Every structure is written in structure tokens, then in C-alpha cells.
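Following are the structures in question.
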Structure P
């Protein structure tokens, strides 16, 4: 019978017989989302579509040898001190690429913002008071502004996923500058974009159910207390979801899963260790602030360091793909 070739994240894992694949799916060695191919197939397909595999054998998995790297099984326990030390070491080993990637990420985001602002101001400069021309130019200004707003949001969302992915791959010891743009690859960019839109919709919904009633009551009774209470209620789910959903983008790239599964996996996994994950986010925030205080230039050092520490937390929570020694 033809051997099954398995590929994960554009990297070849190896070729295996049907029984090995069935056993690997049961043990977690292989994922249903891993791409696979065997003769005479014309294209690669997820392992979940291989419905003719034999039942897995009732054998015990060999105990892996001790390793100094992060655990390979997901759902691990975050140890902030280990994230900090491992993140610092991985950052030092590839400092040049990470700083360059951070610089490119910031330049693209800032450039898109200024291009969007410039486009709207140029249109407004040509507006003349009175007449139908003014109305037409206003419509043009709105359309141009909306176009560049959507373009900026789309590019920054997809680029952010690649930016996070770059640090995760660095933590695993194999990143390169091109990983910054991994989110634009076919098959994942749309899932990342939908996840971003869903995230934004969730935040808007939370605001409508928390901030809006407080603002309405404040205007009605003239007291700032309802608005203050609404803002406090708004912060609780916003902070909780922001910490939990921060891993959704890299999960799409790492496991090649859909946006909904990525968001569910991120929330359910982080929920069990929300406070340690929030601690990692706080460490990153403090490092970023210190970089801004240092004449803004320091952020090119502190920002990638913070994400390197964050990436170690991702590895402890979700693990690394198990590599096969077979070829």
C-alpha cells in the first residue's frame, strides 16, 4: 500500500504507513489538520479526510526522552520565570532578525496610518463651499477614508498574525524575516481576517451592553456614576477576552485550523491559566512602555523581548509539533 506523506506548516514530517498514521492520530502525534498525500492523489488533503485508515492498535506510546525544550503536549502549565529566562535566551540568539522584523512591522503600520490620513486631507483640501461639487467631494472623501480604513485594518490584522508567529518560530529555534509575512499565505489569511472581524464584533457588542446603558443613564439623570459603573463593567470582559484571544491568530498559523476553532481553543485553554497569561501580557506592556520612555527608540529592543517572553508562554500552553525521526 502507498505510503502517506505528512506535512505540517510547510515542513515535511515524513512518510508513514496507514497503521502508523492511525496510531499517530489517536496519540496526538499527528493532527487532523495536517496535510497528507499518497499516490495516486492529485493534491494534498487534511488527514481528517483519510477515512479508510485501520483502527489504531492498543499499544502504549513510548515515553519521550528528557529534553530541555518546552513540552510537546498542549494544555501545559505556564511558569512565568521560565518564560522570562527562555524568552531572553531565544531573543539573544536571533536578536538581529527579531529587531528587524519589529522595525518593519512598526514602519508598515505607521505608514498605513499616515497614508490613510493624508488621503482624506488631500480630498478635503479640494472641497469648495456651496454647490453640488461640495456634496460630491464629501462623498468621495468618505469613500476614500473608508477604503483606506478597511485597507489599514486588513493589512495590520494579517501582519500582526505573522508578527506573533515569527516569535513563536523563534522560540522553536527556526525563524526568519519572511515569517513576518506568513499570515498572507494562501489558506490562512482569510481565516485570520475573519478572526479579526469577529474579535472586533465581540468588543463592539460588549461595549453596547455595558457602556451604552451607562451613558444613557448619565445623560438622563445628569450623574457621572452610571457611566463610571458602565466603564468598569466594560473593562472586565474586555480584559478577560483580550488576554484569552491573544493566542487565536498564531493558532491559525500553527495548527492550520479555522478562525472559530482557533478562538474557542484560545479561550478554553487560557481560561484555566488566565492569571499567568495576564502576567505575561503585563510584562510585555511594561517592557513596551519602558521602550517608549527611552526616546521611543528603545521599543525596538523591549518590544521584541516582550514578545519573545510571550512566545514561550504560548509554547508552554499549546506545545510544539512533534517531529518524526522517520524520513
Structure Q
């Protein structure tokens, strides 16, 4: 019996080691062709800007609204909002580098400035003219960087999660996320499970919100593409350095277009009130809408109310129709 148990333990250990080896070697990464077929059906297209194939969706008719997603997600973060607004607006979304299905950058540079530069190239290529720029989370940093260099294109700006200050370093995080984060950093940096992404969503949204399987699958599929984690880490490292070495929020002073701030009171990532952010916009008026019980993903948590408030703002500021 002892010998049988010993053999069983050896076989189990060998199987575990073999599984780890295949995961470490990248054999558990998702396949790009399969993921592209799943998430880049019509009206998706790929537009190459400065050597980078950008995943873009362009739908609807009317004044142009460009939407920028947050970190570890992609343009499909805006699906519910786009569906509610594309009847009267032309909604243009992209996976900004280094996220989603947008390909690797041959320059090797992943930063807010580089993402804004690629956005500028896309705007010129698509001849979008003047448009409203809607963004959330780190997409807001890209939007502000773009506006700083191309204010002539920005008719209005709307932000939900707005990281003008460095995100909270003291917020409580689910112990399972902390443990898994340490495990992945040490042993398995290039692969994260479905559970990891479900916990991330649960940890950044209020009690009672249940992420759908589609939300979790989308994050799992996109972020486990070969090389995705390394590219995203390069971006986050660059962004973290900016927050440590410069006053990132000062860029809001360059905004002169009307601003909507859809403030999510339950968001624990930024962990500050809206007043400090509003004061940053010294050269424009900020309209504030509060969502006291909404977390980091308002477009998923309250899509009807979120899209309705955004639509009212866009109607009011009269984004010009394309020529």
C-alpha cells in the first residue's frame, strides 16, 4: 500500500510539474487566429498605423464619438453603450496599444504618449475631423494626452474613471488576488486563469454585481494572447513611472472643450472624490453626474443610465456632424 501511495504521489507530482512546464512554455496561451475570429467580426477592421495593426470598430451614423477603453480590457468594454448610441452617433472604437487584438508595436514602445500618437494617426487616416472623445480608466490618460497635442479635433470630452492622481496604493484587495498576484509574478507571469479575471471584476465592482461569463472570457482570451502580458506590463511600468516622477493630472489644464465627468462613487481603484479632479480643469466647464453605487465598470454595471447621461451630454454640446 505504501508503495502504491508513493507511486501515486510521484505520478501526481510529475503530472503537476508537466502541467506547469507547458503553461510556463506558453502552451496554454490563447490562439490569436481563434480569438480574432471570435471578437473581430463585422464591423471590425484592422488599420495599420506606423507599423501597428490597430483593431477598430466603426458603426452608426451622425456626429463622431471616439471611445477609449481602460486597462486589461479592450474596445468591447463599450459594447453596451455603443449599442445604445449608434442610432444617432457614429461610434468609433479601437483597442489602443498594447491591449486587445491590436498587434505588437515594432518600436517596442508602450506608453500613454505612444498610444495617443497611434490614435492621432488613426484619426488622420479615417479623416474623422472634429469629434467627442469618451474614455475611462487609463484610456482617460490617453485621451488627455491626445487632446494636449490635437485640441482642434476634440469637440467634447467625457470621462468615467479618471486617474489624474496616482491610483490608491492602500485600498483593500481580495486576499486571493494578492496570493495569485504573487504566484504569477514569481512562477507564471504570462498566463492568468478565468478565476483571476473574475476576481478582478468582483474586487472592483460593488456587492451584488456578478460579472457575466462573456466578460470574463473576453478578458481571459485577449490577455492570454502570446506576449500580451509582457506588453501590458511595459505600458503599466511606463505609466507608473510617470505618476511617480511628474504631475500627470496637470494635463487637464489643457482641455478647453466641454467636459462630462461620470463619477463612480464605489470605485476603489482611484479612491478619491470628484472635487480634486474637477479643479484640474481650469479652462473649461465640467458637468458632474454621480453614480454613488457604481464601481470601476459603469458601462457594464449601469449601461442604461450611463449611456443615457452620456447621450444627453453629447446632444447638449452639439458635436459637429462630419463633413
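Here, each number is a calculation from the coordinates, and none is a lab measurement. On a predicted model such as this, the values are computed, not experimentally measured, just so you know. Cβ atoms are built from the backbone, for glycine too; each structure is taken alone.
helix-only ellipticity at 222 nm (-39500 (n - 2.57) for each DSSP H run of 4 or more, over all residues; to 500) was computed and gave -22500; which structure, P, Q, did it come from?
P
Rank structures P, Q by relative contact order in percent (Cα under 8 Å, 6 or more apart) and report only the one at the top, that is, the highest.
By relative contact order in percent (Cα under 8 Å, 6 or more apart), the leading structure of P, Q is P.
Matching task: 16.8 is the computed value of mean count of other Cβ atoms within 10 Å over residues 32-39. Pick the structure from P, Q. Spell out each step's value before the answer.
On the way: P: 16.8; Q: 13.6.
Answer by label: P.
Can you tell which of P, Q yields 31, 57, 10, 2, 0 when P(r) over Cα pairs in 20 Å bins from 0, in percent is derived from it?
Of the structures listed, the value fits Q.
Ranked on distance in nm of label points 7 Å out along Cα→Cβ at positions 40 and 112, which label among P, Q comes first with the largest value?
Greatest value across P, Q: structure P.
Supply the structure label, taken from P, Q, corresponding to distance in nm of label points 7 Å out along Cα→Cβ at positions 136 and 248 with the calculated value 4.2.
Computed on structure P.
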